[in-house]
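Some structures are shown below for you to check.
No value in this document is a laboratory result; all are computed from the given coordinates. Keep in mind that what you see is a predicted model, and the values were worked out from it rather than measured. Cβ atoms are built from the backbone, for glycine too; each structure is taken alone.
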Structure P
Amino acid sequence: MLPDCLSAEGEQRCRRLLAGATARLRARPAAAAVLVPLCLVRGVPALLYTLRSSRLAGRHKGDVSFPGGKCDPTDRDVVHTALRETHEELGLAVPEEHVWGILQPTHDQQKASVVPVLASVGPLDPQSLRPNPEEVDEVFALPLAHLLQAKNQGYTHFCQGGRFSYTLPVFLHGPHRVWGITAVITEFTLQLLAPGAYQPRLAIPQLSRG
């Protein structure tokens, strides 16, 4: 059964659980930060994702991701980075008081730290957003109930040098497959929001530990 994670009690529980990490990590230098937008789509709790533009340079073009990007020297902290990038990419202004806290950082394949910032953005119609076409090809939401169904959860084994190296979660059967760092952050989020309803099917790999 999906808990009412968007209730005042649910919000306070999450804020309390994240308070220690938020105080410790907020001002710590990081390579990048992303916003994990928790929203209500037609009254249903969901997470908001973006499909990165296929016109971007680099290996992550065309990937599913949360809004976010590299930390700028002028950013006050990682929360500011996540909120600034979300506004630049989606035109979505999220007040800082809507931020619940910082989730466990993860690392990309270059070992650069990526800090996830969880925020509630309230009722939202993804189709009403006007994403920056230079950065985002598409915006879509996946209901928490969808992400929590075992039939929509999987995993991918990765090999390096011909040998098994690590395993990452993957979320299936939505408009786009959610994998890589975005799937790891999704798993962290589900563990926080629905600890009784979500049981990780695999251990989070060493690659992603902050």
Structure Q
Amino acid sequence: MNKPYLILKEAVFFQEEIKKSRFLTFLQPAKGKVEAMQFLADIKAEHKDARHHCWAFIGGSPKDSVNMGCSDDGEPKGTAGKPMLAVLQGSNVGEMVAVVVRYSGGIKLGTGGLVRAYSNGLQQLCPSMPTMEKRFFEQFQLQCNYAQMATLEHILLAHSGRLLEVDYQQSVQALIEVDREQVSLFKQKLQSLMQGQVIAKKINSSVNELG
């Protein structure tokens, strides 16, 4: 996965009462299914008297349908988990888990009423939830002379890159970082402007969460 995407920055919460049933909507950052299920377990322990703990999660990129899941937790099939997941997917934000806790009031809501009840909390939270951008980078080591540094900095600026470490000796030893989507263009420009004199050797990959 090379493309940047938004992720949930911090937990948010919404609650409402519908026909004497209380619906508590928790939205929490979660990197992957393990973190999502741990949060679900924590909510179940905290609200063990509740009748239902319905959930949905997006463990990675909002475009990665493999790393997603949901559950109706005893509600009629398709009335809770899937509507919740649909709202999360519609937000185009990844790495989060939603749990809706229902304290039943004894009045039946019907399938349509349940769908609206389980999705409404997320519909209230998602448009204004705090997010930050997750970007993917490659790290390279290279060696150049002092006169080439200005050109290197210009190329990095043009391709979402930056200097991480610089060691000024007889030549300049530099550790740099380049946006993964820009690596191919960066290498082409480096080859062209440095006339093949400077070679970037890949040493690592990294992830930055910005915002």
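Starting from the value 1.7: which structure in P, Q was distance in nm of label points 7 Å out along Cα→Cβ at positions 142 and 158 calculated from?
Label of the originating structure: P.
P, Q: which one has FRET efficiency 1/(1 + (r/R0)^6) of positions 54 and 134 (r between Cβ atoms, R0 = 25 Å, to 0.05), as calculated, at 0.40?
The read-out comes from structure Q.
Which of P, Q yields 21.1 for mean count of other Cβ atoms within 10 Å over residues 22-29, as computed?
Answer for the origin of the read-out: Q.
Taking distance in nm of label points 7 Å out along Cα→Cβ at positions 30 and 190 for each of P, Q, which is largest?
Evaluating distance in nm of label points 7 Å out along Cα→Cβ at positions 30 and 190 on every structure, the highest lands on Q.
Please state which of the structures P, Q yields 22, 21, 19 when semi-axes √(5λ) of the Cα gyration tensor in Å is computed from it. Please report the intermediate quantities before stating the final value.
On the way: P: 22, 21, 19; Q: 50, 14, 12.
The read-out was computed on structure P.
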